[in-house]
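Listed below are the structures to be examined.
Each reported figure results from applying straightforward, stated rules to the coordinates on display, with no laboratory input. Please read all numbers here as calculations on a predicted model, not as lab measurements. Cβ atoms are built from the backbone, for glycine too; each structure is taken alone.
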Structure 1
Amino acid sequence: MNQLLPRLGPDPRKYDAALVRGVIITEFQRRSSVDMKRHVTALRSYLRFLITQDQCAPTLDQAVPGVRHSTYSNIPKFLPAATVEKLINSCDIATPGGIRDRAVLLLLARLGLRAGDIVKLRIDDIDWQHGTLRVCGKERREATLPLPQDAGDALLRYLTEARPDAPFDKVFLHSKAPRQPFCRWTTVGKIVRRALVRAGIDDAPAHGAHLLRHSAAATLLEVGAPLATIGTVLRHRSVRTTAHYTRVDFRALSQIAQPWPGGASC
């Protein structure tokens, strides 16, 4: 929304339908449909507020076009398994921050956790005796996931060697003063972005925590895991959501792809 306001100008009384639509079309050329949908919704709400204040034309909000987007319209963005390992190994485990970041990356890559899962994770959620992790995801739905050996080892090392001695029950804390717990999912995204830079991965299709969630699903699919298993790990409520990942299994898709009619290139 902040990017749209300078294009619209400082005086709402000069806004008209052509200006509003032109700004949106220009902005859409450099943003994804998901991102643009949020901006359009915010702009429409802003215009409706201006209308109540008698600062713009009474029907100007109707000039804001809708943004068509389907949850299943895009191929999930992921990294190959070898690249994910390169990303994880980029952490400097000689430093407390590196030990923490490696534990975060392994949880994202092995269990497909969301950034919010990392932020909310508490020490009591770890069951060392049974090797499981309790995760409270969307809509406060709890799930118990098996903790892989390497992720568990990295998590244990962080808790025993690198985690600041602070009176908080959340697992992950900032490594610099005032050493507070993670409170924003963007903090986890920054850990992924820094790792991409360290590993020299400059062609990643995305740069946030969800990149490793998608990569976890793609890796499971590649090794032949059933969709039901992948859906359980990722805590999907619908098999339709999990089936979205079948479009990244290019090896399987190539076996059913038909040659282009007439032998002509497309």
Structure 2
Amino acid sequence: MRVAVIQTTTLPYEKAKVNYFLSILRSKGVKLVVIGEYVLNLFFKDLEKTPINFISQQSKHQLELFKRLANRYNMIIIAPLITVDKNKIYKTFYKFSAKSTKVYYQQILMPYEHWNEKKFFATKENKPLIFKIDNIKVAVLPGFESHFDEFWKYFRDKNVELVIVPSIGAFTSQKRWQNILTSFAFLNNCYVLRANRIGKWEDWKFYGESFLIGPDGNIIDKLEDKEELLIVDIDKNIIKLNKKEWGFNKLRKDIKGLE
């Protein structure tokens, strides 16, 4: 199965550019496309100062646009969007396809003084997006939530084979993100596809470096810090080979006394 990341900066109303990217990806046989966080909306620090009516209007525009694009190109598109419902603002992750639109509401949010999403966004209880494409079971995991092993255990119990991580990495966090995601990919013998954005907010730099990690924990392909497309293939046979070679799932059954 061929999947891709569109690594770019904020594209609030860039219909022409998105069409351009998707037309290229369709010509290369891509079936699933991922976009990083805060690409289709303003960046968080700007959202904090933006009237809720404007946020709502922008998000509705993007929602309808990507429904049409998924249908036009017959692709699955994973896109983070800000959603406004009954005067509450949510950080959401959409799965657009020609047949349906599904959404996940992020539950664990950054609570830090310089980046306090927890204070700004509302939350609701819901289950992560899990779906199948070409007999590959795929899950969507927001960047910040990838720090929490409860999600990884849930995906392992559901036999997820590819974890999509839309994210927004800034400052000098490159090595930390690689260490976290390569470890979880290896320990669960699954692919992990991280989609990061580029660009700046004041003196904050978003460095890109979107990448695909294989089920052996090694990075298969990685972008740099410019606008690019990452096109990669997911091979179910490689997943099976690594699960058989390492046998982690069988060995976990030997753990006793932790209940």
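Brief remarks on what is shown
- Each of structures 1, 2 was scored by Cα Rg over 2.2 N^0.38 Å; the highest score is held by 1.
- Of the structures 1, 2, the one that 2.3 was derived from, the read-out being distance in nm of label points 7 Å out along Cα→Cβ at positions 182 and 198: 2
- If you line up 1, 2 by mean count of other Cβ atoms within 10 Å over residues 30-37, the top spot, with the largest value, goes to 2.
- Ranking 1, 2 by distance in nm of label points 7 Å out along Cα→Cβ at positions 150 and 222, the structure that comes out highest: 2
- Value 24, 13, 12, calculated as semi-axes √(5λ) of the Cα gyration tensor in Å, for residues 134-229 alone, assigned to which of 1, 2: 2
- Label whose coordinates, when mean projected area of the Cα convex hull in nm², for residues 54-173 alone is calculated, return 8.7 (choices 1, 2): 2
- Given -13500 for helix-only ellipticity at 222 nm (-39500 (n - 2.57) for each DSSP H run of 4 or more, over all residues; to 500), calculated: source structure among 1, 2: 1
- Which entry (1, 2) yields the derived value 10.2 for Kirkwood radius over Cα pairs in Å, for residues 126-165 alone: 2
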